[in-house]
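What follows are several structures.
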Structure 1
Amino acid sequence: MENSLIIESTKNPRVKTVNKLRKSKHRTELKQTVVEGFREIRRAFESGWPFLELYCCPELYLAVDEDLLVEKIRGAGIPVFQCSEAAFRKMSYRDTPDGLMALSPLVGKKLNELNLPENPLILIAEDLEKPGNLGTILRTADATGVDAVIACDHKTDLNNPNVIRASIGTIFFMPVAEATTAETFAWLDQHGIQSLAAVPDADEEYTAVDMRRGTAIVVGAEDEGLTDQWISGADRRVSIPMLGKNDSLNVSTAAAILLYEAVRQRRNSL
């Protein structure tokens, strides 16, 4: 591979930097995160995401187009480092790495940076703990045409590489903001957006609510659900009927059901 810088040793300073980015505090300090995987990197690059560096290991490639993607990224002026297999595996987050990894600026907007259409559809995820759930929610938000996702008082670092992986790169083209509950309530009020809190024991079923106007669907933590702030402060509280023995759904599943109801209503109103 021509014009690549070479990293052979597992003790190379860049290998050590990537490994430091496993911890949230170092991601915040360095204002960088790690994106690993062909699909994730391709989606981010095709969305115009400004990578800082790319690391590749041809011995580990799993996709036929990886060389082509590397050349496109190099052609965009991003430094490319070819790694030995040992060095790459030392940096990798995955059990089966596919030979591509990049350093990226942190993802995440402020609420006032979001550009909204008329009658937007918003998803608010409060207090989530599991990176996989947040990443899956981002994929669902993209699939349902959500205009923005807000991570509210979150325990999961938005830039956790496992969030990026679970989103399969969606996080790089889906508008995602981070905010406190108080900030989010004020922002919703400012924009005239109704908030629908997903609560298992709510009397009103989700299909009974008009979601064609500006709407924010609010889902809560995996174990405890929404906090009292959202349960009491939301405009409406809605439930999903549970006809079996379990009393709740996984948060990403609940979000998908509610969002697709919004899609159904909005498509039927056209």
Structure 2
Amino acid sequence: MSESFGERVRSALHARGPLCVGIDPHAALLAAWGLTDDAQGVREFGLRTVEAATGKVAVVKLQVSFFERFGSRGIGALEDVLGAARAAGLLVIADAKRGDIGSTMDDYARAWLTPGSPLEADALTVSPFLGVGALDGTFAVAETYGKGVFVLAATSNPEAEGLQRSTGTTGKTVSASVIAEVSARNAELAPAGEWGSFGFVIGATVDWTQAGIGAFSPAAPILAPGFGAQGATPTDLRPRFGEMSEAVIASESRSILSAGPVDLAEAISARAAEYLEVAGV
């Protein structure tokens, strides 16, 4: 049986450390890189970032909205960058934050997680706020193909606090309930001692106590945006994530991408080394 996504992440983080390079071709970054604000520009931006990241980090994350804004040509560019990243041996997260019910959500999962699909990634970010059960088809697709799912659990944007910190009849916050439900699915599928393949998005600047969340079992990958430009630093990794820090994928984009195409590879190497030091890999 092939290695699960959770175990692939575990091995990759042990080998390369926690840093994940976000591929976010903002219009301002395209201009700073001397690229055109169009499908060709985002394609070139993405491919250059993949080339610079290869061999230095384990994971890249593509924010798909920056490609979608150019319509079919942008989607074509996204397909090229996804394919190049996977061919380079990087674990690729499609940050699409899909969330729906029934056959609609199932087909989102098939689009992003089916082997051979034009949009194939190794993992997909999803929203559970129509109910975790609405994602059961997505979990099934991921399990079938050895893919991963990152479920939004505790995000750092202030607009989310009212919803995610609210409590129901169980006394748990929404964030805690999402983590508990998804962890139960991981426990059913992951052999003892292995990481689950259904991970969580937990912002690096989130206060776990205020969010009503704590350590969970079995362990599963934690995609943690908020490092870099949003304020968290490599030295925050262990204090903020505690016993779960080994499972953290620390996502940085602008703080690294702003180095520009000439200095990008050096910037990635330097930042990756900082994470490796604090992670003790």
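Suppose helix-only ellipticity at 222 nm (-39500 (n - 2.57) for each DSSP H run of 4 or more, over all residues; to 500) works out to -10000; of 1, 2, which structure was it derived from? Computed on structure 1.
Thinking of 1, 2, which structure, once mean count of other Cβ atoms within 10 Å over residues 14-21 is computed, gives back 17.2? Walk me through the numbers before you get to the answer.
Details: 1: 17.2; 2: 22.5.
Of the options listed, only 1 reproduces it.
Please state which of the structures 1, 2 yields 15.2 when mean count of other Cβ atoms within 10 Å over residues 30-37 is computed from it. Don't skip to the answer; put the middle values down first.
Details: 1: 20.2; 2: 15.2.
The structure behind it is 2.
The value -0.29, -0.56, -0.75, -1.11 for log10 I(q)/I(0) by the Debye sum over Cα atoms at q = 0.07, 0.10, 0.12, 0.16 Å⁻¹ was derived from one model only; which of 1, 2 is it? List each step's numbers first, then the result.
Numbers: 1: -0.29, -0.56, -0.75, -1.11; 2: -0.23, -0.48, -0.70, -1.30.
It must be structure 1, since only it matches.
Quick check: 5.7 is what I get for distance in nm of label points 7 Å out along Cα→Cβ at positions 6 and 182, calculated from one of 1, 2. Which structure matches? It was calculated from structure 1.
No lab work stands behind these numbers, since they all come straight from the coordinates. Just so you know, these numbers come straight off a predicted model, no measurement behind them. Cβ atoms are built from the backbone, for glycine too; each structure is taken alone.
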